[in-house]
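Down below are the structures I want you to see.
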Structure 1
Amino acid sequence: MASEKTATIWTRDFTSLCSANMALFMSSHMLTPTLPLYLLHIGGNRRDVGYVMAAYTVGAMVMRPVAGALVDQWGRKKTTILALLLALIATALYRFAGDVSLLTAVRGFHGLAFGMVGTAIGTMVIDTLPAARFSEGIGYFGLTSSFSMAITPMIGFWLIHRFGFSMLFFTVVMLAILSLSSSLLVRSTHDQAGGPPGGGPPGPSGRILTGLLEKAALPASGVMFSLSVVFGAVMSFIALYAAEQGITNIGPFFTALALVMLVTRPLSGRWADRGGAMRILLIAHLAVFLGLVTVGLTHTMGGFILTGALLGAGFGFFIPTLQALAVRYVPANRRGAATGTYMISIDLGIGLGTILWGHVAEAAGYRAMFFANLIPLALAGAIFYRFIHSRQPARPE
């Protein structure tokens, strides 16, 4: 029998989950950079962009802790299928959101569904991986979102300019259907991981109201919160900033971002599993710092592409490494809560960040806004040194 270090990652369940996740993120990555343009098209302004984009992440944040408890107690696969059905409904509603208030409501509902499915799929993936290869497996899994980011933003902008927003919304519905179909292929062997044998009601320690968050995941989640404030600014406002510079299709920026993440995610996973997590996080901080300085100074497509590459390296190193740190030392019946805690930090950071940056952009412009993102990056570094770097063992168990 293969040891955990040599056991395969690429099982049928893992492959099916990667397919479902890629289709899900293709729909998300097609909408995120293009919705600000749609919002302006229907009469919104810069501040409205912040609130509409934040509605998605706030909805996801509200759902994450509940989703984590549902995953641990109700079942991984059942929670995933329910969430993907809700996501399909949400994507079908976009074409009917013809004013700012309706778009905000649909975006919030979509966030609720995404918060549930993200937590459920993330937990199912962890269940399929050998413990000794958590970081590596999470890194490979993350390639699905990176690959989708490499191609779908450009496709989204092309669809808008060639066919209009109706075709964009039709395409994301088709992708949601594909994601749901792929999830049905996954077996449910871990559906009672958080409950007693036989699927009976959970014991007192598993009650939803007392088990929403996982304390052990808070340090890594705190770092990710601050970084997500930065990520939210990039994803929500980069297209509008580029348009201000005379660039109508910012797709190559997202391609550069995603292609570098395609390389750095699996590298970071292998490096972290061999005891290099702290070095990875230091390099990631430097890459994001350089990316923010570059985007604040650039006026050309070449500068945006360089920015995408730098930010891709930074977030490609950050995301799987911090997620692995968040779940590595928790028991199996708390993985859903730990994953939910980590995902909440992302949602909260993006949600609060986009609202804040919308006001900053309205008052001071996009360039000043991007330079201001150096503040939450510095906060991420402070949390990292205070709660992770000084306590982390040299090598993972």
Structure 2
Amino acid sequence: MKSKFYILPVIIISQFFCTSLWFAGNAVIDDLASQFNADFNILGYLLSFVQFGFIVGTLTFALLTLADRFSPSRIFMICAFLGGLSNLSLLIPDITVFNLLTARFGTGFFLAGIYPIGMKIASDYYKDGLGKALGYLVGALVLGTAFPHLINQFSWSSDYKAVIISTSILAFVGGSAMWFLVPDGPYRKLVSKLQLGIVTQLFSIPSFRKAAFGYFGHMWELYAFWGFVPIILKTYSRLQSIQLQVSFWSFIIIGVGFISCILGGLISLKTGSRKVAYNSLLISGIFCLASPLLFLLPPELFLIALSIWGMLVISDSPQFSTMVAAAVPPELRGTALTIINCIGFAITIISIQLLSFLTGKLDNTMLYVFLSIGPILGIYTLRK
């Protein structure tokens, strides 16, 4: 059954608009933190509370099987509106630290009804070629992740309030577009009742378990790499005594993953998703192990190598999601995608905190070898 031509573009644009709530927060996080003279690291808390909200949200959605019991387009719209309102609440006059952190937690919580639900909606439309569809979808999200670095480079908006208002408006538009233009897909199957034991049921499926653990290995590396790209660039600049445009190159190194997600999706049509995911994880794992040597390269080769790493670190993500969706019954796809997001993002906190802990305790050029733990375990899981 062929879907209408506009379905995939609407899903991609809607998800990009709505997840801007997440990524724009990173762009204005310093402005938010500077309003308070707290006796603790409020900046770290502001970043962590969004992630924590997302983890709690995905766990809630998965345990209650919401995406498989109710219309995913309706859930997407409701969460887009509530997420936009949580974002706008940052502008309340004389806001307290507690309310500020609660607002960021709320944004993260409702993003759980946007990011994995968007993939669920795509899986309801694209039974064949899902790897290609999710490649475009995750590619758009990669650009969203990189976008704050570009904003920071060119300082397009000096007023953080304009960023908050505009991203909330984008979320309202994206949620409305999904609801009005993307009805429930032809391959959607409804779960009629609550199934609290669904998580253990999913992990009892061998193909789901393999895809999930491969994805967890990928997530160990991904967000720690993305988060430390500016630090990698600054370390290289210091060692080589040269000046690099850190924000610009951070945008390039992260944003180039947009291309590899699309290419990986196209290649998966011929080779299958497993092969794309396996090879991406393998080569990015080699980059982790070889990372100390990258700091010895001349600037041009260093930036090229880091950009290639930026491509391979994300190109497996849509393919793992495709493998997860294919491994479970159609009526449980939404819950399956949500639960792996929940666990995957929890893992990112551990790897990021590990690198943060080791910073200063080890030579900074050696830090990124520890990112290989994820790919090694993921490759072991995916072996034939």
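Just so it is clear, none of the values below were taken in a lab; they were calculated from the coordinates. Keep in mind the model is a prediction, meaning the values are calculated, not measured. Cβ atoms are built from the backbone, for glycine too; each structure is taken alone.
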- Kindly point out which one of 1, 2 the value 2.7 was derived from, the read-out being distance in nm of label points 7 Å out along Cα→Cβ at positions 117 and 165. 2
- Note on the structure: With mean count of other Cβ atoms within 10 Å over residues 53-60 computed for every candidate in 1, 2, 26.2 is reproduced by structure 1
- Task: For mean count of other Cβ atoms within 10 Å over residues 221-228, the calculated result is 23.2, so let me know which of 1, 2 that is.
- Result: 2
